[in-house]
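Trainee: Scrolling down, you'll hit the structures one after another.
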Structure 1
Amino acid sequence: MSATDLRVRAAELRAVKEDAEFGPSLAATEAQHQRGKLTVRERLELLFDPGTFREIEQLRRHRATGFGLEDRRPPTDGVVTGWGKVAGRTVFTYAHDFRIFGGSLGEAHAEKIHKVMDLALAAGAPLVSLSDGAGARIQEGVTALAGYGGIFRRNVAASGVIPQISVMLGPCAGGATYSPALTDFVFMVRDIAQMYITGPDVVQAVTGEQITHNGLGGAEVHSSVSGASAFLYDTEEDCLAEVRHLISLLPANNRELPPRVSPGDSVDRVNERLLELVPADPNRSYDMRAVIEEIVDDGDLFEVHATWATNIICALTRLDGHVVGVVANQPASLAGVLDIHASEKAARFVQTCDAFNIPLVTLVDVPGFLPGGDQEHGGIIRHGAKLLYSYCAATVPRVQVILRKAYGGAYIVMDSRSIGADLSYAWPTNEIAVMGAEGAANVVFRREIAASDDPEAARAQRVKQYRQELMHPYYAAERGLVDDVIDPARTRAVLIDALEVLRAKHAPLPERKHGNPPF
């Protein structure tokens, strides 16, 4: 082949790739924009550092024949795969192109995804999926379903090994929803993203219920009701910017530590403001989020499931530049009690942090588990046990701080020393007990109070006695269940020092195939 022939072939190749890169017709692109959505290439430009994306299998086409597909074989087959850099770190991706077959998954489409998932696992790098697809390609029958099976199997193989992030930017229905459900974090964009097993038409046909797509499985539903989505944003631009931020907080894989940054905040910064934020009265409410912001570097935290199970806070943040996971009761919501959703939310977060070598800080102000028939019938025992199991199994550095009350089984579950916290600290306002002083006095001294000439005075006296003898701030510390009672203003410095000591912690795992958690 002459040099001239080679130049001709190279020009032909560039033309073919340009056609694939800039997508189908202008009409299809315009329709995508009219839906309020970006194209796949526009999304990739927002996700990756400029000029770093490398596409693979760009020229792949389906090989199906019949049912109208034989004359429609566009390059990419409706999914763009490859890798690029996010803040200089390698990240793999697959991104549906809704302009081609509605982003539906066929055999070639699925094989491209399998390929990039295998590469991400082999390279030990995060995987981000940009989902905007209509589900299985009906014209390709069972091969499309088998393609989903291959994705799910790889999701499970990569679970806890590399970070997997699902970004929902369009519809996701039927079996396709199980892939995001298997990943570590799910992002959704309001109004354009939906997830559901069966669509509104099927729901109406089977149950008679009339419901919209967003009402059934929209971003707000999954971010505040079902808990299927961890993050909710108004625009794709904001969403993808926050995906980049999340990646900056995660290690590339489970063999690495999260990346450290040089802190712009003093290690020894005193937290005098905490004395104003947290009332000494255990019955008064306050915002735990403000407490966390006061303690961590520059007040910056990345909250997970911010609008679901709001009685507990789970957030990624930094202390002295090191990434930590914070789990904290939120007295401003349901008084900070643990219920079914809060237990599940925290359990999942603890597992994720443990999988990716992120130390855990637990801030405790919990009156107990939420009582009631709905909670018991809904399985609060089983769901509470999920949180207990996750903490007990976690091998990362674990530090507990008890701010005020810590009652009953909820105290144990919130990473107490008895279930393996490496270090436990308490403020002078702590009250650690089986239950509150009032309830305890009513049980222990019930007969005495009932027989008294002045039951109210007798009850008040016994409440005071119980609090002074069994709930004073140093009771747990005297028995070795708290390592130290600390000045609240030094909480930041104490946590940074504790985590530095535990940085090289090594906890051998038991010899077993795996545990059997109460899932």
Structure 2
Amino acid sequence: MRLLAKWLTLLLIFSLAACKDAKHNQPDAALAATTLTVMAGSELKDIEPLLPSISKATGIQLQLQYTGTLEAVEKLQSGEQIDLAWLASNKYAMLVPAARARILASERTMLTPVVLGLKESKAKALGWKDNSQVTWKDIAEAAKQGKFTFGMTSPSSSNTGFSGLLGLAAALSGQGDALEEKDINAKRLSAFFQAQRLTAGSSGWLAEAYLREQDKVDGIINYASTLQTLNRNTALKEKLVLVYPQDGIVTADYPIMLINPAKREAYDKVVSYLRGTEFQQAMYSSTLRHPVNPDVAVTDAPKQALAELSFPAKLAVVDAILTAFDNHLRLPTDSTFVLDTSGSMKGDRIRDLKAAMQGLSGADTSISGRFSRFRNRERIIILPFNNSVESSQRFDMGSEDKANQATLAAVAARIQQLRADGGTAIFSATQLAYTEAVERKRNDPARFYSIIVMTDGINNDGMDYKQFAQWYKALPDNEKDIKIFTVLFGEAEPDELKNLADLSGGRMFDSRKASLQTIFKEIRGYQ
């Protein structure tokens, strides 16, 4: 009997342990069953505070993975496994057959048009304050005459930039939804973009850049909700007047799209909550985007009725607009690449660097690759460094595609010659690059100037960050407007690279979270 009692006791202990393990593992299994992976536009980062309420109300967690519009289309094309997509717009994706085929359902979740925000004093001087009759043609003519300056995101990197460009192209062509390649009025569009002073790869970063440089720029083209949020910022010296062009605007409607058919039930549940009054009210209060639910009242609607511009019906027209902007319409660029070739770059790292740079030279034929390629009229500077700084080499792109093939081949050949060896003189190399860029800008000011610093190590030769910062701060104010973008790679020091970027009003990119090729393509939106 005693032996039987011992066996029963042991059996009970093992049973309890098994139950405990099963109970312990249950939440993980439940979590996996109720988590949806969501490919999301970068501007949806402001929705993150609302994610817990979505999960609480639906029992479903949304796992947002941020990406750009063109990259999102490429991922849909390639069959990347995700459950949902949630972008500012799906209009470009719907023109690409392989991407469209994967979108099984789509529901709008919030609204915000792309408009011009202009300093109140400028808007009054132009007669645009409380004026519902202003058109894109009026805006283009005033920009051509130098009556105001503005900032805008890159159309191939950000929905706001493309929406602004589309509005202008449609209005100046006079064709509306019948816009064809032959209708793009390059001369008038080019005149408009002579007034652009700020560029960016995302609408959020553009707003931050405008706040820093508001004394140098009169306004920005951005989402109405972003402009209204800026107007609430106490650091803004002068309120922005929102100008809604009478001849039409493009509205971001943030469709949430079902990609994985196995998640239909969860998708429907999420959509029901997102379009319900609770979420719509919370979203409107926190982001100022307008609700799609008519039961949620808004207090900041424009006084006039808005005319929505039709998106082009052909992919060729969209691509033609983007290509024309990069190669002919916008101000040309001066791009310096300060590239680490120290000994720690041997092997895969120097190989990845070469692949990323050769992608910009035309080797990357993907959608995002085509629109991040070195542009017509661009000036490209290659400046390698290790413990010493090599001489910079300059490559000038012409205005014609065919003639530029030889230049692109020369850039690719120079990149292929890079060899890894020696130490790391980050700040001495950056100082030389900056000094040379200042000199070029003095002689040719009508360009966007930028410096990209890519390193995988810690500075151990030449000047240190503190010395560089002292040198930079001593420059005249008119020589401090060249932005430095840094690429964190390998064992590089994050704080120093972030400080270097912040010092000039640039941005640090982290290639530990994405491939170097992806990072270099993303940077192109800021050049």
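Taken together, the values in this text are just the output of simple stated rules run on the coordinates, not laboratory data. Every value quoted in this text rests on a predicted model; they were computed, and no experiment measured them. Cβ atoms are built from the backbone, for glycine too; each structure is taken alone.
Trainee: Comparing mean count of other Cβ atoms within 10 Å over residues 127-134 across 1, 2, which structure shows the greatest value?
Mentor: Checked 1, 2; max of mean count of other Cβ atoms within 10 Å over residues 127-134 sits with 1.
Trainee: Continuing with this model, one more query. Name the one structure among 1, 2 that FRET efficiency 1/(1 + (r/R0)^6) of positions 95 and 135 (r between Cβ atoms, R0 = 25 Å, to 0.05) of 0.95 was derived from.
Mentor: 1
Trainee: Upon calculation of relative contact order in percent (Cα under 8 Å, 6 or more apart) from the atomic coordinates, which of the structures 1, 2 produces 9?
Mentor: Here the read-out was taken from 1.
Trainee: If Rg/Rh (Cα atoms, Kirkwood Rh) comes out at 1.06 when worked out from the coordinates, which of 1, 2 was used?
Mentor: Attributed to the structure labelled 1.
Trainee: Given that distance in nm of label points 7 Å out along Cα→Cβ at positions 319 and 351, derived from a single structure, equals 2.5, which label among 1, 2 identifies that structure?
Mentor: Source structure for this number: 1.
Trainee: Hey, distance in nm of label points 7 Å out along Cα→Cβ at positions 159 and 335 derived from one of 1, 2 reads 2.5; which structure?
Mentor: It was calculated from structure 2.
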